[in-house]
Structure formats: structure tokens, C-alpha cells
Structure 1
Amino acid sequence: MNAEAIVLRTWPIREADQIVTLFTREFGKLKGVAKSAAKSRRRFGGALEPMTHVRASFVERPRQDLVRLDYFEIVRSPLSVAVDYTRLSALAFFAEVIDETQPDHDPNDAVFRLLLTVLEAAETGSVWMPVTYFALWMTRLMGWLPELRRCMLCGEALDGAPAYFHALSDGLVCVHHKRLASGTLSAESQRLAAQIFHAPAGALLDDPWPRERARDLRRFSVQTLERHLERRLTSAAALVKLGG
């Protein structure tokens, strides 16, 4: 079988074999064994780096959870441009969120297309725009994002006023229902959220994206993801340490 796929993670077994987690367009998330992957440059080459976009050839095996991976053809590699720690952290964030949110053998074309979009955007400039775009869209695609224009408790329109969010509850609230230890989502970030949902990522690339921009929106999105996943995202913590 053949599938368009993104490599999420790999880990070694035995001497030269590797287990690989793939997110495929056609079959959803798969795990497979790449025999002699550490030795065979012809079959896998540099295609096992996380977030590499590949055409994967594999064989499903009866009564076994792991497929047999035969070879990968690279479509797009994250190593095709210079990589620094910030960009590696962003790629790790994409991989971890996909791995945690996507069940095995359940294709989701919208999520796959989103991942391709942000991977391309992350090659062209600041990673903070694609990270923000990805985190917010993933909350919506997973069905975890409530209405952002009104207070979740009283229904009052926020109308550009600062809104508040809390790690233990969904959505945004007005100042009258703000809880202790709440985060604040600025009016600018609320407008940016609306823009993200109405524009392709490429349309936002020309805007300046210092790490301070939309930091509150990223925090809100990550808190939403973590609450529904019921676990902390290691890669998100790494991005916070970088100032994002």
C-alpha cells in the first residue's frame, strides 16, 4: 500500500530497526517497523526525520498492530532550510499535538491539510505565526473551541473588550465572571483569532510576528488542548521557555 504521510516520531529497536509513527492522509495515524532503517539509505535515507513529508510504502500484517514499512520517498524535508532550536521546538509541538489528538487508523483530511500548511509556513519566516495558527485551528477541528465573541457564562458580547480564560474551564468570559488566576486575551488577539479563521496561513506571513505577538492567544489555545487531552504538552512548555 502507498500513502501520503508525515513522520511524527521514531525510536530504535534491536540493532538497526526503528519503529515509526506516521500520520497519513488516507489511513490516519499508523505505527510501523522500518527494518534495517539505520543502515538502508536507499530505502529511507533522511526520510525518518520528524515532520518529513513522504510517500510511504507499507504492508499491513494480519493480526499485528504494526505495519511493515518498505520505503519512503521524500516530498518535503524540514532539513531543506536552516534549523535552529526555536524551529525544532515548533516542529516538536506540531508532532506532539498530532500524535496526542489523532486516534490510530482514523483519517482526518482537514487536520492533515492544516499540518502541511503550517509546515510550509514555518519554513518561510518566524515560527510564531504557524504555531499560533496551528494551535487555534486544532482546538476548532477537534471540536473543543466554543464561541469566542461572547461570555461563556452570561452570553454578553465581548465587543473588543479584554476577555478572560482559565485553565479549568472552556471559552472566554467577561470581566464580571473573571476567576482568580485567569489569563487575559487582549482585544487585538481576539481580532487576530477571527482573522485566522477567515484567512489562509499564507495571507498572514507578510505581517511581523515577534514572539510577543499573540502570546496570550497561544496560551489560551494550548490550555484548551491540554485540558481536553488531560495532560501537559512537553513541547508547549519548551516554546514558553523560548518566550513564546
Structure 2
Amino acid sequence: MGEPFFYLPPESWSSEIFLDKQEAKHLSRSLRLAPGQTVRLLDGAGRAGRFVILEIQKKTIRLERIEEQILQKPEARAVLAPAFSKAVRRGFFFEKAVELGCDAVWIWQGDHSQGKLPAALHATVRGQMIAGAKQCGNPWLPEVRVFPSGIIEVVAAADSVDYRILPWELQENVPMLALAQVGRPGVSLYVIGPEGGFSVRELALLSGFTPVSLGARVLRCETAATLCLGIHWWASHAAKNDVNTLERQL
């Protein structure tokens, strides 16, 4: 078993490092680690470090920094914009979003969404994302944005991205999502409709996006979003591997 990961928010990184609350409890009670053992910390904003446990107190853990690094964001970044639905397994999706390197998640109120966007969505998903980061060692947590006014806000925010992709199920003459469309340097936005599908109004507003198919089956929102993110993750790493292989050959 490798060194376990723990989350320490950016504002808590200083000359002296302490873990407290749930992270301290996890270290001392769940994992039963002891002074002298080493762990890794992530701040969710690209910083990662390796630390040795100095002292375990009742409510806090004192650590000493061994090494630390600031990692850059990848060249190929994915933004997932799934419509809100109370039926969506958000815990599953947000953990997978972290594991697969999602840059941001935009949740929007669809015309056919089941239920209304909760005001406390950010707080409820943050713990799920942190759990995903600790499991896989990703030092970046996706930025979460909420668009209660719906697709019109998504379209306005899309001005900042490089590629706009619209997975659209069971439509005639819509090509399959191609590998050439995913994992490209820059920011790719994937807009996923609600369980009830896009409305005519929403599709009109999304006319500037590239419609693609994910296959002949109707996928749940979280399945479609995770599929797009997985393909993007694979393609970006495959492209990087191809470049590295070419450089070695040269």
C-alpha cells in the first residue's frame, strides 16, 4: 500500500503544517498511522507534498514538509455541463470527475430537469470531490459553477472555451463523437441534457455547438457525462504519449 493522501485547503499551507477535524481523525483513528510515517497532502489547487508525521495530538496532527511541488494544469481541459436532475447520482459523478481530471463542472437548470437546483449544491459535492482526489491523488479539484437560469447562462459562459460539444441522443444524421474532437489542447465544453431531454428553446440557444452522438442507447445523465470525460481523458493522454514517443525517436 502506498502513502495515503489527505486534503489540506490552500489557506492552511504555511511554515507549520497541521491536520485537524475529519482529516486528523482519518489519519489517527481510521488508518492508525504513527509518528515517523509519511503521508501526502493535496490542496485541490495544484499543490501536492510529501510529509512526515511529527506528533499526534487529541484533535490535531503536526507534520513536517519533506517535499512540495506546484503542478500546472493540463493543456487539454474538459468542462462538463450536465443539466440538474434530482435523480442523478451526483456522488458517483463528482468522484469520477476528479479521478478523470475534469477542469470544471457547470450544473444548470434544464427546462425538463427533475426538481430545482438546491442552494447548497457546492457544499454537498465538495466532500465527494475531496474523496475522489484523495483516492486517485489528483491535486486539482474541479471548479463547480451553478446556473439557476439555465442554458442561457451556459451559452454565455461558453464564450471562454475553445470547443463546444453537444452530445445529442437518438438524432438522425448526427455523427458519432470522434477521437479527433476530444482531448485537444485548450478547453472543451460538453453539454449534457436532463433526463427529460433538451427543450426546443434550449436547442435553439445551443445552435452554435457541435452535435454528436454517443451511440444508439439512451444514457443516464451521469453516464453520458462520465463517458465524455473518460474519452477526453484517454485521448489527451494518448496524444501526449504519441508526442513523447516521437520526441524519443527524433
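Using log10 I(q)/I(0) by the Debye sum over Cα atoms at q = 0.08, 0.14, 0.15, 0.17 Å⁻¹ as the calculated read-out, with -0.34, -0.91, -1.02, -1.23 as its value, let me know the right label among 1, 2.
Numbers: 1: -0.34, -0.91, -1.02, -1.23; 2: -0.37, -0.95, -1.04, -1.20.
Going label by label, the one that fits is 1.
Of the structures labelled 1, 2, which one yields -0.44 when log10 I(q)/I(0) by the Debye sum over Cα atoms at q = 0.11 Å⁻¹, for residues 113-216 alone is computed from its coordinates? The read-out comes from structure 2.
When distance in nm of label points 7 Å out along Cα→Cβ at positions 65 and 193 is calculated for each of structures 1, 2, structure 2 gives the greatest result. Given a value of 16 for relative contact order in percent (Cα under 8 Å, 6 or more apart), point me to the structure among 1, 2 it was derived from. Here the read-out was taken from 1. Each of structures 1, 2 was scored by distance in nm of label points 7 Å out along Cα→Cβ at positions 81 and 153; the highest score is held by 1.
Read the figures in this text as sums done on the coordinates, not as results from a lab. Predicted model, so just to flag it, every value in this text is computed and none were measured. Cβ atoms are built from the backbone, for glycine too; each structure is taken alone.
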